[in-house]
Structure P
């Protein structure tokens, strides 16, 4: 099965602290995400979405469609608006240099509380909120807020739909549950099979060992990776679409690692990739 969302928020926070103790330079990053995770964990959400039968789910997956379309996700607008505001406030407190931009985003979203479900659909469909960008808001910050505010809703839905997805039914670069892009990969112990972590709902799914999940490029001459000194991590890059994907090699570590925590603990790899000219992935 795809193994979506088997890790609860408390486990992620605990793992963050355990690993951060070994990496003091991550303290500020860990504290920011700890606060965000705690806000998400307190959100009262339920898995309201499409009630799919096994046959209906299989048909969607065979056709290359994720089980959850942007329009089929049911969110409580008041809860979502509150999450967006809290997330914007937390990030502004932790990152003072972003406070002015975040204040503008919070004010803009406050004026659109009644339409926030429409904005959420736009974000899920395009990975951006075009209306906000056209209003002069920072598109990356706005996307960050929606990604984190929607996570509790998407995680709840993923938990409900995960049993309908088998590893043999989906080998695509986007999440079989919500259609989100991956932001981390793991090489499994033993066979080294690669699985991807959804940047939106925390689902995990199997994917081919060689190939870019963003553009489908499987030409080894246009793919590369840069391992860390300890061989635990590698930064995989594609020279065709200039995207990147962080990877943890679980064969090189003792004990379990939680992928939703690893996406945070590897924040320095994101900065390195962006500095090298590779787009977000």
Structure Q
């Protein structure tokens, strides 16, 4: 619990959001929709993208550096909008950043998947690091006894999303190669697919065509935004007023590419001049 001494003067501070790149902008988009009065500071660690293929030690080190940088800019809450960092670094970040609340994307996504599944058969697609770490599998097993979880690394989806190849023959062919066998037998197939990487929501059309209309697809962005809203309310950290909050965008490399690719993820255009380059 954050003390009242922290809450009162920090209510109007921004919420910090970090990801290894642009994928977390899908979470930022959901956060801004849910919490329009809040200000946000987003950091994409594009110089060290992707986290999903890095060792756990490297991911923890990068995550701590990014988080501490955001704290130095003055934030009241940290959202880890990266599934790999959430899987590997969340306990460390909560310990080091206390009393600032730290919220990851895995717990909300797992909870949404458990709630959506009728049969308890749940598929999770994510990066190699997230799948190998087992965080989604453990969270789902903890939340729903008897759940049958199949987790699969879909590494190429990140590159497709970054390149903007989210529709058409290439995207659908890759999705079919990764997922077709999981959903080939309806009687045994998962009825819920959890998108365990923030890049994956932009591939929703291709994924839907492969898994079919009966499968519920869960994007953790909206459920993470709901979890953040609840945490801020409980801790009396929610911004007051009705004026829209401010948005600060930062990256560690490639402002032009960050703007070009990130505009698709955020759902609105922004320019390279809107991105502050920082060195961690």
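Every number here is computed from the coordinates shown, using simple stated rules; none is lab data. Remember, it's a predicted structure, so these values are computed and weren't measured experimentally. Cβ atoms are built from the backbone, for glycine too; each structure is taken alone.
Using the calculated result 4.4 for distance in nm of label points 7 Å out along Cα→Cβ at positions 81 and 217, pick out the matching structure from P, Q.
Attributed to the structure labelled P.
Given a value of 27, 20, 11 for semi-axes √(5λ) of the Cα gyration tensor in Å, for residues 73-200 alone, calculated from one of P, Q, which structure does it belong to?
Q
Computing distance in nm of label points 7 Å out along Cα→Cβ at positions 113 and 145 gives 1.4 for which of P, Q?
Only structure P yields this read-out.
Have a look at P, Q and say which one yields 16.8 for mean count of other Cβ atoms within 10 Å over residues 169-176, as calculated.
Q
One of P, Q was used to calculate mean count of other Cβ atoms within 10 Å over residues 25-32, giving 14.9; which?
P
Computing semi-axes √(5λ) of the Cα gyration tensor in Å gives 30, 21, 17 for which of P, Q? Display every interim value, and only then the final one.
Numbers: P: 28, 24, 19; Q: 30, 21, 17.
The structure behind it is Q.
Rank structures P, Q by mean count of other Cβ atoms within 10 Å over residues 57-64 and report only the one at the top, that is, the highest.
Q
If relative contact order in percent (Cα under 8 Å, 6 or more apart) is computed to be 28, which of P, Q is the source?
This value belongs to structure Q.
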